[in-house]
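Alright, structures below, take your time with them.
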Structure P
Amino acid sequence: MKLINQGYILDVEKLNNQKNVCMCTSIFRHSTKRLFSSFRNGTTKESPDGNGIIAESENGTEWRILFSGFQTVFDGIQGEIKAVELSEKLDGNLFAFLSWFDRTKGSKLYNPSSDTILPARIILVDSYDMGKTWENYRTIDIGDLQGPALTGPVVKVPDGYLVFFEKYGPEQPSGPSLHAACALFSKDGIIFDRIITVARHPENKIFYWDQRNAYDVDSGKIISMFWTYDRENEKDIDIHIAYGNPDTLTWTVPQSTGIQGQIAMPIPLTEGRLLCFYVHRHHPGSMRLVMSYDKGKTWDIANEMVIYENQEIKEKGVSGESSYAEYWEDMGTWSFGHPCGIMLDENLGLLVYYAGRDVKKLSARYAIVSI
C-alpha cells in the first residue's frame, strides 16, 4: 500500500465564518462515477447549528461544495443535522438519510443524569437534480426504538438497500438505556419498512457502536465492523467484525479482529483481501489502513499504513481511565475520526475522514492510496 495523494474536501482554516468543525464524514459514488462526500458542519461538535454539507468531485482530489443547509425544523421543533448518508435510486436520482436531533431538549447529545441522548429522528429526502436541491422530507417510522442515529453509508445489495443505524435508550419504564446495531431495509429505495437487528449482545454487556458496513461482491456477504465497548467494565475493547447474509438479512455474532481501535470501515477487495480504515485513538492518535488476506479472519497489523497522525494531542479516555459518563464528554474533545472509503478502481482507494489541529478546527479530508 502506498499513499498517493491527500488533501481537503473542506479546509476550515480557509473559511471566513464561525462554522469551523466538520465531522460525520462519508463518501458515495454514483453510477455515473461522480463522487459525493457528505458531512456535518457546525460551530463546535456540540453546537445546535450543525447541518449537512455535500461536496462533489470527478476525481477524488478536486472538491467543490454542491449543497449546504438541509431543513432542520420538523413539526415546529428546531433540530440539528448530525449526519447525511447518500445513495442512488433505481432511476438514478439521489436520496439521502439524515440524522436529526431535537436541540430544544438540551445543549449536549448525551445526558448523564438520565443516561439518554437527545430525541432523534431518521429523515429521508430526495433530490432530482444530482444533489443541488432537496425535497420531500419525511420521517422514517422506527416503531418504539429510541435514540436512533445513522452509522455509516447506505449499502446496496442485490435485492435492495440497507440503511444502518443504532438505537440507544430505555426499553422499559425506569430501565437502563440499552444499545443495538440495526438496519432499515428497502427493495426499491423508496419504502423503508423493515427493521433488522445487526448486532446486539444477549446480556447487553457489550455495545457494538458506530457500525460501518460494505457489500463484498466476491463472497456475496455484507461485512460489518464495530467500535466495541465493554459497558460492564467501562472501556473500549478490540474492533469486532461480523458477516451478513443479504438474502436472509441475518448476521453472524461479532468476533474480535485483534485490532485496537474504534470506528472501522471495511473496504472489500478481490482475491480474499479486505481493507480496514480505522481510528487508532491511542497515542499517537492516527487514522490507519490495514489489510486482511482472508476476509477479516486475520490482519497484517505489522504492515498497516498511517494515513493521518496527530502527535501533539493525547486523546482523552482511551486507556479505560474514564467512567461511562466521562467517556461521552471525552468524545467531544477528539480531533479526528469518522473513517469512510471506497475503491475507485482495482488499485486505487479513496478514504475520507475529519481531522484538525484541535477540536476547534476540524476539516473534512481525503486520501488516495494505491493497493
Structure Q
Amino acid sequence: MAIFKKYVIFALLACQTMTLTNAAKAESSPVPVASGLPIFLQLSVQQQASLGLQVTTVQSMKDAQVLVSATVVVPPGKEFTVSAPYPGQVSRLLVGVGDTVKAARSLALFTSPMLGDARRLLLEASLDSKNATAAVQRDQALYDEGIIPAVRLQLSRSKQEVAQSLLRAREAELLATGMRFDANSGYATGTIQAPLSGTVSEAFVAVGQRVEAGALLFKLADTSQLQIDLQLSSDKASQMKVGDAVSIPSRSASAKITGVSRALDASQSARARALVIQRGSLQVGELVTVAVHTEAKPSLDKLKSHWLIPSRSVTQWSGKSWVFVANDKGFVAQEVNIISSTDDLSLVEATLSAGSKVAMTGVASLRAMMQKDN
C-alpha cells in the first residue's frame, strides 16, 4: 500500500508540472490577431514628433498595375561610340559632356604617327593611279597607230586597275577613321568628327592622354527619342503584353510596351521594352520605377481597392503585411495585400479611403508598439 501511495503522489505531481508548463507556454505565446481587424495605436503629437513619424497620402489606382524597376535608354541605333583609329594622343578637346552636337561637328584633335603614314600612303596611291592612267592613254594612242601590240596595252590597263584599287583602299581607310584634315594642322593631326547629331553623354579622355587603337574617346546619344528597358520576374512578364500603357508618375512621363521577352537570362529575369510617348523629365541612364497598366483581375473583396504607397510604409508581422494609417488620435495598423512592388513603391489592396495618409518613417517603432500591445 505504501508503494502504491508513492506512485499516486508521483503521478499527481507530474500532472501538476505539465499543467504549469502548458500555462507558461500559453502565456508567453503571442495572441493571434484576427485577420483584417485594425489595431489602434494612440499617440499624441509630441510622441509622434519624438518618434520621427512622417506620413504620405496614398494614391488611388483605378486599374490593375504592375510595378517594375526600369532604366531609361535610347533606342538601338541612336547611340554611337567614337574610338581612336590609331595609337596616338588627344592634342585638343573641342566638346564636353552634355554638349549638343550635329553630325560632322568637330570633337577633338588627334595626333598619331600612323595617321601621318596613312596620309602619305594615300598620296602615293593617288600619284600611282594618275601615272597608271597616263600610261594607259599613251599606250592607247600608240596602239591606235599600230606601234605597239595589244598585249602591251592590256598590261598597262591591268596596272591602272591595280593602282586604282589601292587608291580606293587608302581612301576607305582614312574615311573609316571619321576624321577631317586641315591644311593648317600638322600632317599627322586630324579632327575627329561626330558621326551623328546628338548629345555627348560621356568623354573618356583628357588633353595630352595617349591611347591605344580602338580606345573609347566619346559616347554620343540621340536623345530625341527615349526607350525604357524593364527587368521583370517571370510572374510579372506573364501579365504583360505589347500595347500595355506604362506610366512614370515621378517623372510625369508615359510610354507603351513595344516588346516582351519571357525568356529568362542568367539572373532569372525576363525583359521588356517600352517606347516613351510623353517624355516629362526623364533623363538617359536613370533608374526609375514604372507602373505597367495590365488587365485587371477581379478582387475577392469588393470593399477593397488598389492603392499606391511607398514600399517603406509596408511592414511584415505575423505573416501578414501592414500599413499604419494616420488619424486624429494616432495611427491604425491596417492589414493590406501586396499586389506588386519595387524597392521604391508598392501597389496594395486594402480597405482605405481617398486622402488617407500612411506612415513612411518610424514604421519600425510603430510595429514594436503593435507587437507589444498584441
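Taken together, the values in this text are just the output of simple stated rules run on the coordinates, not laboratory data. All figures in this text were calculated on a predicted structure; none of them were measured in a lab. Cβ atoms are built from the backbone, for glycine too; each structure is taken alone.
A few comments on the model shown:
- A value of 54, 26, 13 for semi-axes √(5λ) of the Cα gyration tensor in Å, for residues 144-263 alone, calculated from one of P, Q, originates in structure Q.
- FRET efficiency 1/(1 + (r/R0)^6) of positions 200 and 248 (r between Cβ atoms, R0 = 25 Å, to 0.05) derived as 0.90 - corresponding label from P, Q: P
- Sorting P, Q by relative contact order in percent (Cα under 8 Å, 6 or more apart) from high to low puts Q first, with the largest value.
- At a computed 0.50 (FRET efficiency 1/(1 + (r/R0)^6) of positions 232 and 328 (r between Cβ atoms, R0 = 41 Å, to 0.05)), which of P, Q: Q
- Of the structures P, Q, the one that -10000 was derived from, the read-out being helix-only ellipticity at 222 nm (-39500 (n - 2.57) for each DSSP H run of 4 or more, over all residues; to 500): Q
- If you line up P, Q by mean count of other Cβ atoms within 10 Å over residues 120-127, the top spot, with the largest value, goes to P.
- Mean count of other Cβ atoms within 10 Å over residues 48-55 - structure with the largest value, from P, Q: P
- Structures P, Q, by mean projected area of the Cα convex hull in nm²: label with the highest value: Q
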